[in-house]
Structure 1
Amino acid sequence: MRLTVLGACGAWPEAGQACSGFLVEQDGFRLLLDVGYATLPRLLERVGAEQIDAVFVSHGHPDHCADLNPLLRARHLRDDKPDPLPVYSLPGALDAVLALDRPGMLDDAYVRHEFTAGDRLRIGPFEAQTRLLPHWVPNAGIRLSVGGRVLAYTGDTGPSPEVVELARDADLLLADASHADRVPEDSTNESTSARQAGAQAAEAGVGMLLLTHFWPGTDRTAAQAAAAETFDGEIAAAIPDLTVQL
């Protein structure tokens, strides 16, 4: 299993970067985990839009799903249209982004698979387990297993025992770290600091912690240092083009 970071900004993309988007590859199968603002151009530097096999969207905030629209356009507005793209999301999470075009325009470009958080899914070669994690809107974390390797991704979340269970003994935890050390008072239940992510990674016994969803202006080095105070395993900050081979 190989993960490539397309973008890791939260809220909006900083100059030259993109919001949440991760390409996960296994045996030629390509799965996108989230497809936020500005992720499509970065994806197209690597593969064609028609080469994506499935998309999983953690929740409906646009910094996690806005570029689904241009991705579907890039597949639909061509002479040699690929098969409809399987798109996995919580009920209603994609209503807004799928309504950006005129009614029906992109209907044959995708197949919508809505699930309930807690469901187990089969996505290509991946066994997927989902969990409801706390955020401003319903957010589904996902645990991908294949070939004895496990990747866990939180989407956006506040601290929760559910994060620990999602990531239990995972080889890689891709975790919300919106803030390096201190989460603003009005977001303590909906966002996680790098320090808290480190503590949850330690409790879960993960092999590697990859911090993501940095609020614009967050110092990535400071975030890694904060996480290292609570987790003594390998830590990295998600930056565009970073690749992790499991």
Structure 2
Amino acid sequence: MTSLGILYPGHAAEDDYPRIEQLLGSDVRLTVVHTDTAEDAHRVDALLDLGSAPRLAAGVEELRLSGAEAVLWASAGGSFVHGAQGAHEQVRALAMAAGVPASSTSFAFAHAAREIGARRVAIGSACPDDVVALFAEFLKETGTEAVAVRGSAAVTAAEPAGWDYDGVLALARAADHPDADAVLLPDTALHTAAHLTELEKDLAKPVLTASQVTVWEALRLTDRRVNAPRLGSLFTREPVIQA
């Protein structure tokens, strides 16, 4: 049994994680612990507070006691707004507190894009343009070029949490670009776990989503590789060796 710990901000699309646990069809257990959110808002100041050390520390002990072998901060916005260096310091502090390897959804996207050989990507997010631009900058700092960036008017996580497949697909299609090797949907508030194969079929290219890459990154930290076709190309492809 491989036990993975997920620190999830507030409540929105956390039910993606038990669904992913089922779709993995393996001896993997996902434990989700919720962190406190002072304000549900897609603003830089609110996201900086969301990923602050005191808020994350409150949930780490519970995950440590659960026997988690790796801990993931399941928030892209609560990570990339700190910049690449700040995000590194954030996960370093998590790892020290948990006593196990740690990472975040932001780094999961960077590593997953590299895994499937996606050097250029399109980003579609429910966050406003100024916030999504920070994610594009984060990816650039970590070696991935965003050739298209599409934000949304959603001001809270609660809004995209209610989107159905058509809403998620519309966001992905609006973000897609002919030069993009993959489409990235970085919102952990989006329900995507049930739709990954459909999204990739409709867009005819790999799609990386927040809950998907978060779990993949946690498995990576424990040196586990699970073949799970219903979780998209990321869980079926052999890793690409990049020069």
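Derivation of every value follows stated rules applied to the coordinates shown; laboratory data play no part. Treat the numbers as computed from the prediction; the structure is a model and nothing was measured. Cβ atoms are built from the backbone, for glycine too; each structure is taken alone.
For which of the structures 1, 2 does the calculation of mean count of other Cβ atoms within 10 Å over residues 21-28 return 15.8?
This figure was derived from 2.
Determine which structure produced the value -13000 for helix-only ellipticity at 222 nm (-39500 (n - 2.57) for each DSSP H run of 4 or more, over all residues; to 500), calculated from the coordinates; the candidates are 1, 2.
Value -13000 for helix-only ellipticity at 222 nm (-39500 (n - 2.57) for each DSSP H run of 4 or more, over all residues; to 500) corresponds to 2 out of 1, 2.
If you rank structures 1, 2 by mean count of other Cβ atoms within 10 Å over residues 69-76, which sits at the top with the largest value?
Going through 1, 2 one by one, mean count of other Cβ atoms within 10 Å over residues 69-76 peaks for structure 2.
Identify which of structures 1, 2 gives the largest calculated value of FRET efficiency 1/(1 + (r/R0)^6) of positions 61 and 149 (r between Cβ atoms, R0 = 41 Å, to 0.05).
Details: 1: 0.90; 2: 0.65.
Across 1, 2, FRET efficiency 1/(1 + (r/R0)^6) of positions 61 and 149 (r between Cβ atoms, R0 = 41 Å, to 0.05) peaks for 1.
Please state which of the structures 1, 2 yields 26.8 when mean count of other Cβ atoms within 10 Å over residues 101-108 is computed from it.
2
Supply the structure label, taken from 1, 2, corresponding to relative contact order in percent (Cα under 8 Å, 6 or more apart) with the calculated value 23.
For relative contact order in percent (Cα under 8 Å, 6 or more apart), the value 23 is produced by structure 2.
Of the structures 1, 2, report the one carrying the highest value of percent of Cα pairs over 19 Å apart, for residues 13-140 alone.
When percent of Cα pairs over 19 Å apart, for residues 13-140 alone is computed for each of 1, 2, structure 2 gives the biggest number.
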